[in-house]
Structure I
Amino acid sequence: MKDTYRALIVDDEAPARSELRFLLNRHARIKVVGEASGAEEALALAENLSYDVVFLDINLPDIDGIEVAARLAQGADNPYVVFVTAYSEFAVRAFEVSAFDYLVKPVTERRIDQTVDRLLSTLDATARPTQDQHSRLERLAVNRSDKTVLLALHHILYFQAEGDYTRVVAQGGSYLANYSLKSLGERLDSKEFFRCHRSYIVNLSHVSEIISLPSNTYGLQLADERKTVLPLSRRQTRELRKRLEF
């Protein structure tokens, strides 16, 4: 169980963001560590920092909140989404993208308290360590046609998130595993495998170069035949610098 959980507020109106921040600041275990006035800004923030929950308006100037929630769900971190909106008619669509809750403005203290209490109970339950999370994988069971294949981990180049499943790219082929990227990462040896991006985990023993990309970012080039390049997020660049001292 974590002491605090990180929250992002997304609303194009500054007074609405301030009011919601005030309501959430009454709960010591919810820390608002980011604000965004639009969808693209929110997605960029989520790319560089892992949030536990996103409080999201639907009516945004660039992309509507429903689409933002759908994109967040495709990522490996997959934060809980609480919609906070003036429009009650989008509730059905919101829950189709697995919204945790749907709050209609103006939001009362009592209503936000109910949501936060339920949210904390859910986050605590999912953050509690289990035996499966502590046990390390020795080999990985993957699906190929109608067969289950056991892969040696040192043959695996990288993992890529595909919704609730993970694409496993190894020497000799690509497979689908019945793990989310997050749950898989908890069972891999962190000395060998590195979460380089919200959608990728790479086997560091197969990385041949760290290359510069546009916009002052980096990529990891693998030593496979295709010279595959995986993205390295800005947040993970700092972590990799510490590990590899580059």
Structure II
Amino acid sequence: MDDAMPLGIELTLSDRLSAPERLYVKLFGVPINGLRIRARRVLPLITDKYRHALDAGCGPGIFTFELAKRLPQGMVTGVDIDDALLETNTQIVRATGLDNCRFEHVDLTTMDTSERFDLILSVDNLEHIEDDDNVLRRFYQALTPGGELIIHVPGLYRRWYFFGWAENFYVEGHFRPGYTREQLEEKLRQAGFEIREIYYTYGWIETLTNNISYWITRAEMKNRYFYALVFPFLNLLSSFGKNSRPEKGAGVLAVACKP
């Protein structure tokens, strides 16, 4: 990941943030430790070989904007069902001049697109979807032959501090706590994909910092001011684990292609 600019700095152009929040993001980037861990894993996989990319379930557009900057000769489309976020994202596009980036209202469960994209990026979205097999088939249909899906999902289990493994924590809006590597691989193959690589993420350093983040925020943005104070240290510490390949981890990352 290119650390020259803080991740999510485009959000400082949104009127959703207060002036102190804008300053914080300019200094430290988006203060979500889990998001930063996933970004360090996913973004280095993006090269300028792609020409038409989809950020599936883009939310506030953090990954969409990063894709647009990494693919200056391409076109990046971010899709979501939250119209308020999409409107804000579009305003940011106008303000930044990222003319190779656009946002559309698309429900992934009914997306009907054929051979439009050579890259689909899906970061921690599949667990939000009840019929995840349906969405994977739609991803396959939307890819051009030879196109790639880069997908990250929560792992089914995580190590809680140093006291052993347990099922991943519940987050409101999730239909399942996560996937094992084998479960995700089977779902991708059933959808028609060929697996190029698949492995666990969140080594012990990343997991430790993520557990502390969860302890503070409860995944509900609680204790925001205290978290803002400790986040830079958690983010720095977690960065030391970005290249780890744990045998078992709290996330699963796959790169799959459409033959």
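A short reminder: the numbers here are calculations on the coordinates, not readings from a lab. Everything quoted here is computed from the prediction, not taken from an experiment. Cβ atoms are built from the backbone, for glycine too; each structure is taken alone.
Which structure, out of I, II, was FRET efficiency 1/(1 + (r/R0)^6) of positions 112 and 152 (r between Cβ atoms, R0 = 41 Å, to 0.05) derived from, given a value of 0.95?
Of the structures listed, the value fits II.
Out of I, II, which has the highest value for Kirkwood radius over Cα pairs in Å, for residues 80-215 alone?
Across I, II, Kirkwood radius over Cα pairs in Å, for residues 80-215 alone peaks for I.
Just checking, which of I, II has the largest value of Kirkwood radius over Cα pairs in Å?
I
Given a computed value of -9000 for helix-only ellipticity at 222 nm (-39500 (n - 2.57) for each DSSP H run of 4 or more, over all residues; to 500), which structure among I, II does it belong to?
I
If mean count of other Cβ atoms within 10 Å over residues 104-111 is computed to be 12.1, which of I, II is the source?
Comparing all candidates, it corresponds to I.
For the read-out mean count of other Cβ atoms within 10 Å over residues 88-95, a value of 17.2 was computed from one structure; give its label from I, II.
II
On distance in nm of label points 7 Å out along Cα→Cβ at positions 16 and 144, which of the structures labelled I, II is highest?
Working: I: 5.1; II: 3.1.
Checked I, II; max of distance in nm of label points 7 Å out along Cα→Cβ at positions 16 and 144 sits with I.
Rank structures I, II by relative contact order in percent (Cα under 8 Å, 6 or more apart) and report only the one at the top, that is, the highest.
II
Output the label of whichever structure in I, II has the greatest value of distance in nm of label points 7 Å out along Cα→Cβ at positions 48 and 160.
Biggest value here belongs to II.
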